[in-house]
Structure P
Amino acid sequence: MKSIILSCPTLKKELLAALASHNSEIPVHFMPYQLHNDVKYLHEYVQKMIDSLENVDRIYICTTGCGGGTIGLKTTTAELVLPRTRDCLDILLSGDNLKRDDRRNLRGIYYTASWMDFGKNSEIDPEKLIAKRGQEEAEEFLRKLYNGFKDFYIIDTGCYDVEEVRAYANTLMKILGTEVQVIKGEYKILHKMVTHQIDEDFVIVPKGEAVVAGSFMPNK
């Protein structure tokens, strides 16, 4: 079966590690970071990618639920297979079974090396805000922005330097008066994907059909 993976770039380190660990040669296309900013643009981009592929039997979509951006995708060229996860964080935290092993704190804020890089280029990067608004105004803005969030985590997947991410996160932690916790991320669903072990943790959409609402883990 000829397959391809269309992946969110925030999963790049872990996906490449999974491919290498199983000597898998499934080709991967990493999509632009900008897709995170607009669900409609994400949907349009992925649909165009699906429509453009030729001589492929299966397309793995590694953006998963992602704010509803994959709902309605049409399988015009090949079967689609998507993890049932809500987003990339669920993928990184995944164990052997999504439903049984779901330990995600939905009120938590999560960091990885990829999300750190994304954050550094965002308008709410603490260092950028301090440089632009000054220390006092920036701190006040960030306290309001993160009001109600008490739990902050670094997902240690073993694919990057956790201490570098901790140093980045600590700028915000000091402002908020809290600490960031380190938790393990096994990203086992990626290992399943690259070895074609498709089970109940995946949504399978036959060619000619579309991704329907309710396919993914609930946000509760």
Structure Q
Amino acid sequence: MNTTTLRSSLRLAFAFSAATAAAVAAPLSFDFKDPKGVNNVQFKLDAPLEAITGTATGISGKVSFDPAKPGATTGTIVLDAKSLTVGNPMMGDHLRSDQWLDVAKHPTITFEAVSLGNVRTQGTATTAEVTGKLTVKGVTKDVKVPVSLTYLADKLGARVNDPKVKGDLLVLRANFEINRSDFGIKPGQATDKVAETIQLSLSIAGAAPRA
């Protein structure tokens, strides 16, 4: 092999190695639109005279997550407001009305993760406080939410019960509270029947398929 050929081969090898390293180091994009329909958000308003509890399953959105740098996580989770349900159908109609969430004008609820603080990682699990922007009924507020992120490599096939499907999972869990009056939800409503505080709990899984 002559000197010119050797140099060309070395350049190609270095270029390939650099490209491979960059691909490995790149953050993964996780899609939270769950084909199984299992992802859900639970909510509760626990007033002295009545407790209102319900769920929502219309979840989508994407999160960028790097297993080597979980503190750099960003993304947006979107909730279809029409998917919110409670046990009492009439109460559900009220919930979706203009006095409450006004889903006709504001069909989605969104949370945009801007930055992570107090990041702690042990094994595949990361806990952190997410600073983000929550938009409900057209009103956007800055919020801080404690979250846990669990990265499950090569577990997508197991979740969808198909070993031929390759990819990773990111499981996001959070419990936090908001005040309904901050977002113009039923303002002036007596708090003996409708609590001011809305308790929110979510456990959702996002998928990053691989070819």
Structure R
Amino acid sequence: MLSELRGLILTGAIGPGEVLVEPQLAARFATSKTPVREALHVLAAEHLVTVLPKKGYLVATMTPQDLAEVLDLRMLLEPHATAEAARYADAAGVARLRTLLADQGAATDPLERMRHAADLHRSLALLGRNGRLSTSLERCFDETARAHHVLGGLNAHMESDVELDEHARIVDAVESGDAEAAREAMRTHLRTIRRVTLRQWTDGPGLWD
């Protein structure tokens, strides 16, 4: 039930500010309170919920500052992961990326496009053959997806061809084995994500230059 409950929070089906209590969740998922309690402890460690003493758990809010921090972390980690993917990707891995790219292009619903896009990012991270790095990025991907549902702002971007074109450049670089081109293509893509999600913010010097 942990993955299902996490998914409900990440997609906004259980929204920020909602209070979760063990008996109600146990009834909802047709289980005992013990696995519910264990799941809530994990979600608290992931900062998706906070403990309300003697009341339950509060689903955490998400602010533009939270998203900015997640995107900063992605800028630190993901270009390197993509460069490693270019070094290590085999034919099967590239074929997987091409399939995800085609699926994203064929999708007409913004949320479906976003799911394919997220799967492509996850596949790139896994191709880098660094388990700790891909695990760290997995949480970033989850929080970016949650920001889309909670904060909004990505629908128009997902409906455009910008996202797809940038993904195509990344996949082309990975397929060619050009690590530096793959790194820079991902950096460019992350700058676009930041611009369209935090367009009201002024970027200062640092990671995003």
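With distance in nm of label points 7 Å out along Cα→Cβ at positions 148 and 188 computed per structure, which member of P, Q, R shows the largest figure?
Q
If helix-only ellipticity at 222 nm (-39500 (n - 2.57) for each DSSP H run of 4 or more, over all residues; to 500) computes to -23000, which of P, Q, R did it come from?
R
Laboratory data are not the source of any read-out in this text; all were calculated from the coordinates shown. On a predicted model such as this, the values are computed, not experimentally measured, just so you know. Cβ atoms are built from the backbone, for glycine too; each structure is taken alone.
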